[in-house]
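Only the coordinates and a few stated rules stand behind these numbers; no lab work does. These figures come from a predicted structure and were not determined experimentally. Cβ atoms are built from the backbone, for glycine too; each structure is taken alone.
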Structure I
Amino acid sequence: MFSREESKKIREEFWTEFGKQSPKKWILYNTGIKEVNLKFHFDNKKASLGFLIDTEDEVLKPYYFEKFTSLKTLIQSDIDEDIVFEEYYETEVGKMVAYIFLQLYKVSIHNKKTWTQVFEFFNTYMPKFEIFFLEYKDFIEG
């Protein structure tokens with residue numbers, strides 16, 4: 001069991017190490033669509049990455065989610081067939097968002113032995129998410 005400070009230090013170390021071994025500048029929050037971001041997540045049980053639709057607007061959230069849902073077959077073909085579509089996803093801080101994502105289980109940010117596996121997962125799939133987003137951005141935004 002780790003103290004809050006120890007856990008924070010390990011998390012910072014992971015993200016610093018990921019930044020060093022993956023010097024690419026990711027799109028993440030710079031999508032050009034305020035409500036749609038690309039997100040990495042890693043905690044003590046799993047890693048995930050994908051499209052996050054984050055808005056309190058009761059019209060925009062379902063609008064963007066429907067846009068991605070209409071592209072589901074293409075997303076499965078271009079990114080991975082195991083992609084998950086959740087219109088009501090609760091984040092680690094209890095916020096409700098829509099999340100279209102891939103997940104990697106049996107890894108832990110507190111276990112440095114799993115970090116390489118997560119680095120590979122992130123570096124394999126985030127470029128696919130970015131390419132897909134850039135290719136269909138006009139449609140998603142439209």
Structure II
Amino acid sequence: MKTFYHSLIMWIPIVLLFSCAAFGVELLEGNKIRTSEYFGLNDFGPFLLFIYTSLLVMLYPISFLPLTFIVSKYGKKPEFKMIIFTLFGGGMGTIVFKIIYDERFIEEFNLSIISSIILFSVAGLLFALVEIAIKRNIKFV
């Protein structure tokens with residue numbers, strides 16, 4: 001039961017970290033899009049962060065919640081956790097990039113998925129470090 005509570009507690013850091021990563025992708029790649037068909041940071045402003053946060057709140061239960069539960073239960077080494085969460089973060093970066101940007105925008109405005117993968121991998125690594133710190137410092141988890 002402790003592992004389940006720990007996985008639920010980790011919902012907050014993952015949403016914060018991955019929302020910042022999605023916002024970073026928008027700053028790096030979304031500003032390249034100059035058309036009235038795309039509603040990005042120039043149109044939504046800070047409200048865009050709320051949209052990304054909402055998207056990630058919905059994605060956590062089907063993506064990182066099961067992974068956090070499994071890794072917390074069976075993964076004892078911190079290095080293993082850092083590798084798994086970093087790789088899975090990069091995979092989430094690919095998925096989020098494809099959700100945010102249409103294939104036509106990617107080709108027409110020469111958007112790079114690499115920036116999304118790097119930002120989300122860093123967010124995954126930071127998530128692993130937060131997860132390790134919470135596991136060590138909070139007694140009921």
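One of I, II was used to compute distance in nm of label points 7 Å out along Cα→Cβ at positions 7 and 111, and the result was 3.1. Which label is that? Clearly, the read-out refers to II. If relative contact order in percent (Cα under 8 Å, 6 or more apart) comes out at 37 when worked out from the coordinates, which of I, II was used? Going label by label, the one that fits is II.
Looking at mean count of other Cβ atoms within 10 Å over residues 47-54 for structures I, II, the greatest value goes to I.
If Rg/Rh (Cα atoms, Kirkwood Rh), for residues 31-78 alone is calculated from each of I, II, which structure is the one that comes out at 1.02? Of the options listed, only I reproduces it. Looking at percent of Cα pairs over 19 Å apart, for residues 23-102 alone over structures I, II, structure II comes out largest.
So distance in nm of label points 7 Å out along Cα→Cβ at positions 55 and 87, computed for just one structure, reads 1.6; which one of I, II is that? Intermediate values should be presented prior to the final figure.
Working: I: 1.6; II: 2.5.
Derived from I, not from the others.
Looking at mean count of other Cβ atoms within 10 Å over residues 15-22 over structures I, II, structure II comes out largest.
Taking 8.2 as the value of mean projected area of the Cα convex hull in nm² derived from one of the structures shown (I, II), identify that structure. Kindly include the intermediate steps, with their values, before the conclusion.
Values: I: 8.8; II: 8.2.
Structure of origin is II.
Which structure, out of I, II, was helix-only ellipticity at 222 nm (-39500 (n - 2.57) for each DSSP H run of 4 or more, over all residues; to 500) derived from, given a value of -24500? Considering all the candidates, the number was obtained from II.
Comparing distance in nm of label points 7 Å out along Cα→Cβ at positions 63 and 119 across structures I, II, the highest value is found for I.
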